[in-house]
Each structure stands twice: as structure tokens, then as C-alpha cells.
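Listed below are the structures to be examined.
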Structure P
Amino acid sequence: MPVPELQGIHVLVTRPQAQADWLCREVEELGGIPIALPLLEIQAMTPDANALVQVPHADILIFVSANAVMAGLPHLTELPATLQIGAIGQATADQLRAAGVRVDLLPAQFDSEAFLALPAVQHLQGKCVVIVRGRGGRETLADHLRARGARVHYAEVYRRACPHWDAQAVTTALRADVISVTSSEALDNLAQLAHQPGAESLLHKPLVVFHARIAGRAHELGFTLKPVVTEQPCDKAMLAALRQWANEH
């Protein structure tokens, strides 16, 4: 019988608590030992009323993440039939469909750049676009849509917070053989954790990350090993990259 690909490997899963179950379960099925330690807390917030007023008159409504769907839909109970719904990422689209919301615009790649390549968003003169997202974040999507003539509004429906870690959390994290990181914000918090007394070795552990942008940030923050970058920013691609890393090491 072949040895499971992740046999005995401790994988630090840093997804927010509500999103970590699938990867933890898959790691365990492959013989690995998942360590769930969220590096982000997702806190729902009420979006600005001015943004919500725009939705009934908008042409396109874009959800940037599954978190945006979960926190945003309670505020968007009536979506006009003429409204085109966009999703960045398969997990975002799946979350929308599970809630009974159709998805009209979904790129094959799971990032803003791929969404911007869709034919439907090339010519937007006079169009109204509402982006549902967390507070802060990249401006790439909005900047390009505005450059194409769109009026862009943000409905910010959650904030990202850094969790509190006790001594036990630090000790648990140090057992990791490899660390999965899915956002730049989570990586910043990992670096903060690494600067706690006795946790400096986290800076020398292998990272598997969702995007080359995150890998670049890792270098800036002092992580010493070149991160592995997944082919897509999704959990299935993360698992595939972890398996590849295990096979090579």
C-alpha cells in the first residue's frame, strides 16, 4: 500500500475559522496533521447606506470573495433581474449559487485581472458598478473599471482583524512543517506572530501561497524561503501544491 502523500506532515492552515474545514479534512485524509490557526478574523459590518442605494440602479454587482457574499447578501435582499452578477473566484460563485443567486460573470482564473479581461466589462461608459468587498484592499478592479467609463461604488460589508494569540497558539504554530497562506493580510499577521518571543523560527518555514504578489510580500517581511505559489487562488490548488511540496521534500 502506498504511503499517503502528506503522511506525518504538520500543515498550518491559516484560513479564517469558517473556511478552514475543507482543507483540514483533505490534509488529514492524505495522512497529514492539520493545524488550524486562523490568521484573520472576519467581522461583518453594515455597509454605507449610499452604496446600498446604488444597487437597484446598478448594471453590475461584483462580489470579490466568499466572505463578501456571506456578509453582503443579508443587506441585498432584492436584486433587480436586469442586474449582472459577477464573482471573483469559484468559491465566491459557489457561495452565491448556494444562496440562490445566479452568476453571470465568472472568469476562468480567480483574480481581479482575469475578471477585467471578460468581454462584458470592456466598455462601461455610463454604467454603474457596485463592488461588494471587505474594508480596504486592492484598488486594481475599481481603477480599471473607472478607466473604462464606469461609475464605481463600494459596499464594504466586513472588516479583517488580527486574532489574539495566546502562548499555546504560538507553540502549536511552531509544530508546522509547512504553512498555507491565502492573503497578504494573513501573511502580515503571520510575520507579527513570528516576532513574538520564541516564534522566530516561523520566518524560516516553507510557505505555500495563493499568488505571486503574496510571495513577494513574504520576501519583504523577512521570510527566508522562496514560497511555493499555487496555480489558482483556491483550496483545491492549495492542496495540490502541498502534495507537490511533500513529494519534492
Structure Q
Amino acid sequence: MALIHPQAESFLLTGHGDTACLFIHGFTASPSEVYPVARLVYELTGCTVSGPLLPGHGTSPQDMNQTGWQDWFARVEQEIDYLQRKHTRVFLAGLSMGGLLALYAAGKRADLKGVIAINTPIYTSSPWLMAITPLLQYVRPYYSKKMDKAAEELQTQGRFAYPVMPVKAFISMGQLRKLVMSEIPRLNLPILLFQSSQDESVDTRSAQFIKDKVVQAKVRLIELRESGHIATMGQEKPIIAEEISKFINIQA
């Protein structure tokens, strides 16, 4: 069994009452990137917060290329079932690919109370990369990420993520994205959306696309004007936590 990096471990903060919020991390990353907001939500609401490590993450890019969206979603469902044993109200909050998984779950699980999606990659800032990836898999199994100052700062704050993109896994995320896009009009759970204005990975039209396509549910979209893609570790994380807390309380 592959060793999990110490900074990539799952987290569970057990609260009081009947409410729980499951936080889902992004592609190639780990629960470390959603923990700062999850912790604040726990402190503001007293609800249980959970952050599972998705299969293929937190160990090695080689491991990740052996997994796909079905494996990641199965882990999310496992955690939902676990939380529902002790909580009657379960919410999902996902960052980036975690947002895709949360929205996909919203279409499959009528037993959820609401979904929060943060910087969900409906459109990416590099559409050409999505287009050539199916060919790229025959040339190389991974490609390096751009390590800028923002990425280095997140690393120093404790975020664990792979320095490369596993190509096969990336293709699988693209398949999940298409499924979510086709199913959005059928969603009927309350939805809270966040979109960073300075998102370097996701095209900022993404959240508006989701909002426009939802026809059967209440949707609220919040713009994060000072945040990059990993908004859950940025300066506006208190705003995200406050809005999630309000959203959870409103659905009571």
C-alpha cells in the first residue's frame, strides 16, 4: 500500500447536532487545501466537517494515473454514507474538481441538503490543453505544472499537491466535466457557487454557466474579487466560510 504524505491526510472534526459538511479537494491536490475553510465553518457552526483524501492522491502521480473519476466519486459516496449514519443533514463543498464531484453527487443523491461549488472547471484557462491531452497520453504519462510564486506560497502554507499532471487521470476528469455539464439542468438541490475573479486555472465564466443552466433549484453566485484558484487558502477564506455557514443555516 502506497504511503500517504503527512500533509495529505484526510481530516474529520466532529461537531454537535445533526449537520455535517463534506469538503472535497481538487485534482492532484489533497484535503490540506480545503482544511482552512472547513476549520472556520466548524468554528462558526459547530457542525461536523470532513475532508477525505481521494484515491490516487497524496501518494504519487503514478498511483493517480491508475485511478479515474469513478474511483474519486466512490470515495465521496462512501464518506456521505459514513456521515449520514450520525447526521440527518449532509452538505457537500467542493473546490475545483471537488466542485465537479459535488455537483455530480447532487444529481445522484436525493438525500443531500445542499451543494457548494468553488471555482469549478466548466471552462479552463487553457482549453487547448484539454483538447490535446487525449493525444498527449501516448507521448508522456505526466507533464509538469507551472510553479509560480502563488504555488510556492501555498506549499509553504501546508498545501500538498503533485508537481505534475497525470495525463490519464486528467482525461478522466474531462469525462466527469462533460457528465456534469449535461446533468446541471436536472439538479434540484440548493446550490451555492463561488468564483474567483483572479482564477489562474478556471475561466471565470464557469460559475455563471452553472447558474444559468440550473432551472429547478435555488442558486446563489458569489464573486471572490481578491482570490486566485485556491481561494480556500487565500485572504477571502473568512468570506467563504461565512457564506457557507449562512447557506447551511438557511437550509435548516
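Derivation of every value follows stated rules applied to the coordinates shown; laboratory data play no part. All of these numbers come straight from a predicted model, not from anything done at the bench. Cβ atoms are built from the backbone, for glycine too; each structure is taken alone.
Using the calculated result -9500 for helix-only ellipticity at 222 nm (-39500 (n - 2.57) for each DSSP H run of 4 or more, over all residues; to 500), pick out the matching structure from P, Q. Of the structures listed, the value fits P.
For the set P, Q, ranking by FRET efficiency 1/(1 + (r/R0)^6) of positions 105 and 161 (r between Cβ atoms, R0 = 30 Å, to 0.05) places Q highest.
If Kirkwood radius over Cα pairs in Å, for residues 97-176 alone is computed to be 15.6, which of P, Q is the source?
So the calculation was done on P.
If volume of the Cα convex hull per residue in Å³ comes out at 130 when worked out from the coordinates, which of P, Q was used? It traces back to P. Mean count of other Cβ atoms within 10 Å over residues 193-200 was computed and gave 14.1; which structure, P, Q, did it come from? Derived from the structure labelled P. When you work out mean count of other Cβ atoms within 10 Å over residues 81-88 for each of the structures P, Q, which one comes out largest? Of structures P, Q, the maximum of mean count of other Cβ atoms within 10 Å over residues 81-88 occurs in P. Upon calculation of mean count of other Cβ atoms within 10 Å over residues 9-16 from the atomic coordinates, which of the structures P, Q produces 23.5? Source structure: P.
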